[in-house]
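Each structure below is given as structure tokens.
Please treat every number below as a calculation from the coordinates, not as lab data. In this text the structure is predicted, and so the values were computed from the model without any measurement.
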Structure P
Amino acid sequence: MTASPEQRILLVIGGGIAAYKTLDLTRHLRERGFFVRAVMTEAAQHFVTKLAVESLTGNRVFDDLFALTEDSSMGHIELSRDADLLVVAPATADILAKMAHGLAGDLASTLLLATDKKILAAPAMNLRMWLHPATQRNADILQKDGVAFVGPEDGEMACGEYGPGRMSEPLAILAAIEQVLATDTRIPLPTDLSGHQEPRGALAGRRVLVTSGPTQEPIDPVRYIANRSSGKQGHAIAAAAAAAGADVVLVSGPVALADPLGGRTIHVKTAREMLRQVEAALPVDIFIGVAAVADWRAAETAPEKIKKDPKQPLCLTLVENPDILAAMGRRSKDRPALVVGFAAESEQLIENAQAKLMVKNCDMIVANDVSKTSGVLGGENNKVLILTKKGKESWPWMTKQEVARRLVARLGTMLAETGR
């Protein structure tokens with residue numbers, strides 16, 4: 001993804017040893033075309049210098065609340081609202097506490113309170129600090145207030161301990177930034193001057209279950225059967241559903257993507273694991289089966305790595321995996337109001353998708369051409385055909401994020417029409 005010229009990031013650098021990672025994050029942001037301004041707390045300057053951050057952003061670094069009055073065109077209100085997104089990295093326990101309780105004693109906390117844009121926090125602290133009930137309460141308050149989180153991750157700390165509290169890597173934070181920016185980042189006031197309530201998201205109050213990525217079916221400890229799926233479309237749909245107000249559960253096979261923001265992600269490997277987690281997440285209003293589930297698995301998994309033997313060619317016995325989409329469509333009890341499947345076809349796209357719609361008792365099939373020349377698998381764009389029992393509709397080429405937003409809007413309308 002390359003940022004448009006309008007995409008502006010205000011990076012709030014907190015006082016933790018992970019502050020050094022913000023230098024790499026800034027470099028990646030600039031490479032993607034983002035305009036970056038930075039604010040540093042006093043503590044942050046013990047770990048990275050203003051000169052280093054200014055060199056990478058190409059802009060002045062702000063650190064003094066009262067110094068902003070020297071430039072009447074860039075007060076703290078203007079600085080906080082000039083950006084499309086505020087990113088707090090590292091988000092220390094101190095910063096999270098100030099944000100949760102509306103404190104504004106320095107420049108960083110004042111900007112975070114005065115902004116009308118979304119905030120993405122990348123926590124970083126000692127595992128005991130992260131797990132402390134006070135920090136967990138603060139994180140819960142902030143999530144309910146709409147602050148997005150990326151991390152923290154499990155890992156080795158500078159203090160020598162191991163556990164949750166390590167700041168996410170710059171590329172993971174970058175992916176989270178791009179996810180947030182794929183939606184409207186403005187935070188509307190609760191009401192306008194007439195007292196009219198702002199409209200809620202298309203899926204507000206709904207539960208949505210999404211599957212994404214491939215499954216990996218083991219042959220032996222080092223080999224497996226899988227489908228070619230990046231998970232980009234499924235993850236984009238989960239993020240779009242969350243942005244539309246839904247309570248989202250994403251069940252994902254192994255992918256090289258950050259978990260979407262705003263929902264809960266469950267990681268699995270095999271088709272049977274995915275089915276168990278899908279069934280455990282019921283009941284839901286909408287099920288969207290985007291995952292490329294392997295149709296077969298080895299009848300038996302070898303306990304040790306299978307060695308090559310030129311005298312005896314390897315012969316695998318395969319058995320069918322459970323059909324998760326059909327299992328959802330055919331449920332007699334707690335069937336989702338809408339069951340949506342994806343049909344990735346390399347030939348006879350319409351015929352195969354129509355058959356899938358009927359055989360698996362779906363309410364919608366999203367079909368796409370995944371032949372070698374299409375560039376869909378692993379790519380950033382998609383061209384889909386929407387099939388329902390009422391007919392079909394061809395959508396033009398668009399990014400997978402745009403497909404996700406348009407699909408979520410369509411499903412919101414369809415769900416309203418069901419009266420459920």
Structure Q
Amino acid sequence: MSDLVATTPAAPTTVGNCFVSNYPPFSFWKPECVGEVEAAMAREPDPDTTLGVYLHIPFCRKRCHFCYYRVYTDKNAAAIKGYLDASLTELELYANKPFMGGRKPEFVYFGGGTPSYLSADQLRYLADGMKALLPWDEAREVTFECEPGTLTAIKLRAIRDLGVTRLSLGVENFDDQVLKANGRAHRGREIDRAYEFARDIDFPQINIDLMAGMLEETEANWKACVSKAIEMAPDSVTIYQMEVPYNTTIYQRMKDEGRQVAPVADWDTKRHWVDYAFNEFQAAGYAIASAYTVVKNKAKTRFVYRDELWAGADLLSLGVASFGHIGGVHYQNHHNFDPYVEQLESGRLPICRALTPTKDERLIREFILQLKLGSLSLRYFEDKYGENPRVRFADALERLRERGCLVVKDDTLTVNRDALLQVDRLLQKFFLPEHCNARYA
């Protein structure tokens with residue numbers, strides 16, 4: 001038996017979302033609550049609440065077999081131009097609403113899809129339009145997601161000129177066969193070329209993504225990927241464990257074949273592979289910064305988008321299917337391209353569903369998200385919510401403490417390595433009863 005595989009019975013990967021990115025679950029957000037986010041926009045902001053901006057760029061060269069985001073591979077230049085114009089119209093509709101309160105964004109995030117699918121000219125057009133409405137010259141972080149095969153030296157220079165401080169390369173794996181089996185558009189030689197270009201331009205932070213448990217991935221391949229990543233010496237590495245949400249081509253294939261178990265690594269194997277990676281990165285001088293990230297210099301490398309969002313920041317979210325958070329209210333845009341664009345062309349915001357969490361749900365949201373960091377301050381929650389987490393979550397904390405998953409000492413709650421590797425599975429222990437075992441998205 002492999003030295004990385006647990007001796008206990010393996011839990012197979014089945015269909016469904018495992019990664020917890022928000023709370024309450026998205027399936028509880030409702031169209032009838034859209035008026036609540038409209039009311040939140042009409043209120044002045046809490047002056048201590050950070051503002052961030054997210055823009056979803058939904059275009060890709062190919063759709064990966066594990067992708068569950070709203071992406072399009074069939075849009076021509078005219079459709080892309082129409083989408084960029086719609087996104088700028090959306091930002092303009094928000095720009096003068098009271099909730100903005102004269103704030104500038106402290107973080108900006110271009111996600112996808114593939115933001116780097118856009119041409120240098122399209123990127124400049126988009127960024128110039130956004131900055132004219134909401135300057136990000138004071139932003140602490142501007143993040144830009146990239147697919148290596150879409151990058152050239154010219155395009156990377158254009159991205160750097162936008163003010164991007166963190167370039168995030170969606171590597172996932174370095175092996176051409178594994179990349180092909182999972183529907184990735186890029187290949188290994190394109191990773192090397194893009195990374196070299198990016199280093200030459202001197203981005204303040206370069207992050208690469210890896211994914212444990214992909215189709216046809218083996219232990220030998222995983223070890224080689226970790227070794228290659230350490231050799232590249234990026235500023236940070238994000239490591240995900242493969243899951244199979246419902247709206248993926250892997251799930252469609254499972255359904256067609258009548259399979260209940262996904263043809264990817266089981267959860268024990270994925271956790272052991274990530275544990276191996278964490279150990280190797282630590283030996284190379286990296287520090288573990290969350291359940292998914294290692295950083296080369298913890299004092300220098302930050303994830304402002306993550307940390308501010310997990311502490312209740314306002315997120316002005318633009319683009320098809322994107323979800324945001326304004327004045328304590330969650331909202332999501334239309335899921336489909338044409339309705340999104342058409343609604344903005346008619347001068348209306350394209351919000352399709354929303355939810356106002358209760359104070360207790362807001363407390364739960366921040367608590368479970370910050371658990372992913374591996375440690376959190378209990379006093380933070382007492383000061384912000386007037387409630388002691390050791391009392392509010394006494395039963396769940398005691399069960400996890402008895403299992404050796406966490407330690408509470410003075411003001412700090414610390415999650416151990418084993419628990420951190422499966423933290424998303426453990427978070428449901430803090431959910432309200434009505435949210436447990438419900439469909440997440």
Margin query: For percent of Cα pairs over 31 Å apart, which structure out of P, Q has the highest calculated value?
Written below: P
Margin query: Matching task: 23 is the computed value of relative contact order in percent (Cα under 8 Å, 6 or more apart). Pick the structure from P, Q.
Written below: Q
Check: Quick one: helix-only ellipticity at 222 nm (-39500 (n - 2.57) for each DSSP H run of 4 or more, over all residues; to 500) came out at -9000 when computed from one of P, Q, so which one is it?
Finding: P
